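K.L.:
Some structures to go through are shown next.
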Structure 1
Amino acid sequence: MGILNATPDSFFANSRKQTAEDIAARARQIVEEGATIVDVGAYSTRPGASEVSEEEELRRLRQALNVVKQEVPDAVLSVDTFRASVVEKIADEYGPFIVNDVTGGSDSEMFATVSRMGLPYVLTNVAGTALPLALAESISHLREMGQCDIIIDPGFGFGKTLDENYQIMGQLEAYKALELPLLVGVSRKSMIYRLLECTPDEALNGTTALHTLALQSGADILRVHDVREAVETIRIVSKVKDEG
């Protein structure tokens with residue numbers, strides 16, 4: 001899953017794409033480097049990010065999606081949003097996509113919306129170090145509503161301390177007990193650059209190290225800024241598993 005940030009304030013400056021030309025180039029790069037999913041976000045979730053109105057989020061998403069759908073029409077589309085109203089409007093206009101909700105369903109209408117519209121849903125753990133049990137109730141609610149396509153995200157960086165993030169990474173295999181696809185998003189995050197005392201620009205090596213650990217622990221999807229490097233990591237880890 002390659003990240004395409006249609007925002008002016010994402011924590012990793014190199015990922016910010018606002019012009020049609022930049023969005024087109026990034027969409028092509030994501031696919032050409034080997035990703036199968038393009039994750040488009042229009043509202044930065046970094047700590048201290050500016051509030052974005054629904055109207056502005058929709059404007060940014062429409063600008064980006066118009067380009068992405070034209071440039072890489074065969075790519076699987078993911079939209080990073082926590083607003084059920086945005087999900088409904090974008091799905092009506094652009095067709096189905098994966099809903100990447102990093103808030104774990106903070107919008108009370110989100111579960112009902114994705115279930116009614118039949119959209120795959122990324123359920124994020126925002127409850128500190130709590131492992132799979134923290135998501136059991138939400139999974140149950142989604143299934144009661146008829147939701148079949150659920151992807152689990154341990155929520156690295158969301159409401160967690162540095163130590164809590166690494167505790168979850170060390171126990172990542174526990175999430176496989178849920179028998180649902182596991183998405184890991186650690187790319188260039190503060191859990192890396194704070195530990196290594198560097199900047200997001202310098203956090204690629206640490207990102208690759210965590211991607212390797214995540215894949216060995218059963219991650220099914222990596223959400224990344226650096227697609228080529230992540231794809232190479234996947235190939236190497238897969239080869240080791242095949243030969244082991």
Structure 2
Amino acid sequence: MAKRPILISIPHGGTKIPHEISDRVCITKKDLFEDGDAFTREIYGIKDEVQALIETDIARAFVDLNRETSDRPPKNPDGIVKSKTCHSQPIYSSQIFQNEPIVESLIQKYYDPYHKKIRDLLSTQSQIQLALDCHTMEAVGPSIAPDRGKERPLICLGNNYGNSCPDEWVQKLAECFQESFSLQEGDVKINEPFAGGYITRKYGNDPVPWIQIEMNRKLYLSDPWFDRKSFTVIPSRLSQLRDAFKTGLNLFCRQW
């Protein structure tokens with residue numbers, strides 16, 4: 001089967017601690033798990049079936065690839081290099097933000113190559129017609145979010161209000177996912193609660209359309225699939241979601 005003309009970006013699926021700062025970290029395993037987009041690489045990582053895929057093994061808590069380089073603590077604790085998790089839990093046992101070389105080294109080693117690869121793929125892979133920035137979201141908005149305390153849809157697609165991708169494209173993808181995931185009307189929202197983060201805004205329509213995908217974690221981090229003690233998910237559930245994702249893309253590509 002021919003590869004789909006799609007670039008997939010998975011910026012928040014990593015779980016590793018950069019070795020440069022490992023001796024300064026105090027974040028717990030639970031907090032690290034809850035701060036990232038758990039299992040996104042397992043769900044969205046269909047590398048052999050799309051034109052290109054880019055991901056990282058470094059956890060979002062330490063280097064957030066979906067932020068601007070100027071977005072840093074103390075102004076924003078949830079910036080490119082964070083001081084606290086999205087649940088306001090401390091990440092470091094000692095301050096690193098007064099040590100500018102360490103912060104810069106994290107950005108240069110982990111952030112810059114990711115964005116360079118995006119630019120290189122977009123400039124050299126003429127087969128790419130659409131890019132997807134793939135995430136998962138908590139079932140209820142956390143305290144740091146604009147929608148804190150509110151229940152979220154099962155899937156959210158963001159196109160920056162038409163600025164990163166034509167509205168008709170994102171609407172069609174929403175319909176395809178509603179079918180492939182066997183969802184009800186209203187379970188898939190557009191630009192609610194997320195219209196698209198930095199990657200979607202930065203690269204949208206330059207030169208190809210971008211859509212941010214957010215999947216609700218209650219689709220797999222809940223009973224009967226999730227073990228809260230080991231932070232593991234029944235593999236068959238991840239396979240089901242992966243298959244539904246692939247089917248949705250197939251439906252969408254057939255209608256191009």
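K.L.:
Quick one: distance in nm of label points 7 Å out along Cα→Cβ at positions 149 and 197 came out at 2.5 when computed from one of 1, 2, so which one is it?
P.N.:
Details: 1: 4.6; 2: 2.5.
Only one of 1, 2 returns 2.5 for distance in nm of label points 7 Å out along Cα→Cβ at positions 149 and 197, namely 2.
K.L.:
Next up: Can you tell which of 1, 2 yields 1.1 when distance in nm of label points 7 Å out along Cα→Cβ at positions 45 and 101 is derived from it?
P.N.:
Numbers: 1: 1.1; 2: 3.4.
Derived from the structure labelled 1.
K.L.:
Looking at distance in nm of label points 7 Å out along Cα→Cβ at positions 117 and 173, point out which structure of 1, 2 has the largest value. Intermediate values should be presented prior to the final figure.
P.N.:
Values: 1: 3.8; 2: 2.0.
With respect to distance in nm of label points 7 Å out along Cα→Cβ at positions 117 and 173, the highest-scoring structure among 1, 2 is 1.
K.L.:
For which of the structures 1, 2 does the calculation of helix-only ellipticity at 222 nm (-39500 (n - 2.57) for each DSSP H run of 4 or more, over all residues; to 500) return -13500?
P.N.:
Numbers: 1: -13500; 2: -8500.
Answer by label: 1.
K.L.:
Supply the structure label, taken from 1, 2, corresponding to relative contact order in percent (Cα under 8 Å, 6 or more apart) with the calculated value 20. If you can, show how the numbers build up before the last one.
P.N.:
Working: 1: 16; 2: 20.
The correct label is 2.
K.L.:
Still on this structure, please answer the following. Say we calculate distance in nm of label points 7 Å out along Cα→Cβ at positions 165 and 229 for every structure; which of 1, 2 gives the highest result?
P.N.:
Details: 1: 1.5; 2: 4.0.
The structure with the largest value is 2.
Readers should treat all values here as calculations from the given coordinates under stated rules, not as data from a laboratory. It should be emphasised that the depicted structure is a prediction, and the values quoted were computed from it without experimental measurement. Cβ atoms are built from the backbone, for glycine too; each structure is taken alone.
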